[in-house]
Structure P
Amino acid sequence: MRLLLLLFTLWSGVSASQNGLYIGLSGGSAFGDTIEQENATISFEKSYLGELVLGYEYKQFALELEERYVYKSLYSINNYLATGDTRENAQMLNILYSGYNNSKLVSSIGVGVGQSSIKLQNVKQFSRALVDVRNDSILSYQGLFRVAYRVTNSLRVTCSYSYFYKEKSEDFSSMGESSLAFGLRYNF
């Protein structure tokens, strides 16, 4: 009898969950404050993160296409003051699992894989301009944890944490960074 009650509870959560297409927009900050080049350690003082997500939710699972953009303001190279910025963007394919997602507060956990690019530009140190560096098609992975609060049947407010890892590229060593973003998601 208990097993039957448990199965009914799980099935009612699955059949009542929200299915369909959604779009999300969020902003926040990435917390990786250094990247390594061949002979240099580059440090940053602040960063901004923007994400655009297009996804499809079916029962407890969601599949997403994500465009991620990170801007970082340069602070120093090898502990000497410098100016400039780094622009990183990535295109990711994410899959998420959301247990029971019929309540107003829903948590999800997921993973993603894709490619990213890094562009170090407008770099000056000791009043001297340095060469801009750009690396494309860097294999990237991420782990995601997201909490969403349903405001209406179609609108959710989200808070997401991700650990984003980029493989070694031509000019940069492999690196991982955490990020936190807040956003809105609209279910069609």
Structure Q
Amino acid sequence: MAGGGQMAGALFSMAGGTMQMIQGAKDMSRARAALEAYKRQNFSNAYAGLTADTQGMEVRKDLLGQSTSTSIDTLQASGDRALASGLGQVLGRSNTEAKMIESDQSKAQLEIDKLIAQDNVRIQAMTEKREEGDLAGLGKQLDVGRQGMQQGFAGIQQGVSSMGGAMGGGSGGSGGGGMFSQFNTPNTSLEG
């Protein structure tokens, strides 16, 4: 009755292999569904929409205009000579101040643009890192399912082989006739 025990073991091996294949297929199916449903994350730039303070620059320009006007009025009140000698200096200083205000506004906008660019780089790196981790995990789940199916199939093959050995006289299929002997003993004869 050693064949009966071997037959039971073969059946258990086949049942276990079948269960393992089914579980592997389920794992693969879940992983594929998760990969298909994967949604990329969208992050927003913390500095997007930020612009240089134009209101402050406008106040500075207004104050410059008032100061220039006051200086010219003072020169006019001092006489033609004072006006002729001092007007160039007042206008020169006014032009220099106006250029500085424009330059400050440009620098402020450049700084904001730099912050936006740096945040875009940070967002891209963070997004890539998260997606890489997410997709690697889903790929691993797919591989685990595939391995489970392969191991289940190997268990079924082993069970069939053991069953063939049990039915073939318990010799492991290396000579007994039995229903499953073709799985264990290759046909090496030249005849049909």
Structure R
Amino acid sequence: MKSHLNLLPSSERRKNVLRRCLWQWSLIWSLSACVALAVVWTQYATLQGERHELSKKQREASPVTKQIARILEMEERLADLRQHEVIQLALENKRPVIALLAVVSKSSSECRGGLYLEKLSFDREGSRTRAAAGSTFGSITLEGTAVDNLVVAKFVSLLRDTGLFRRVELKSSVTAKKIAHSFQAYVVECHL
């Protein structure tokens, strides 16, 4: 049974229903907006906390990153130094040969045109017989012609005086003739 009777006209009743629906929906939308704002706010607060943690960790890791950068720089420098070392070793291996050639050339030029070097052979490792004899560093064998024995003796003496060789030996000096001219064919062995 009804306890009240609605005597309002239908247009007023519709307005009241619309007002009530509007109030209910606005309440629902307001609550939804509040929930959405709360979710956004918590996400923002979490993000700010994570940013703060990240900046704190970056500050803590800053010495480590600097050390890593230094290590990488040192590795590059070490690679450069190794490359320079390889080049230097290659040059050092060539330098004694160049120095030996310079000494031989200077000694032969001091003989004032009386000596000709025709063959130069370099034995870096030395043969087994030389190794057994105590010369393990190799030797240079010089072959050529000279005007006479005095020029050959002077050449051998100049080579000994350089101090670059452990031992300088005149292996042979033979008189030879070529078209009415006699000359000395010599073989000199210089042990390093």
Legend entry - Comparison of P, Q, R by relative contact order in percent (Cα under 8 Å, 6 or more apart) - largest value held by: Q
Legend entry - Given -2500 for helix-only ellipticity at 222 nm (-39500 (n - 2.57) for each DSSP H run of 4 or more, over all residues; to 500), calculated: source structure among P, Q, R: P
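We did not get these values from a lab; they are worked out from the coordinates using the rules stated. These numbers were taken from a predicted model, which means no experiment stands behind them.
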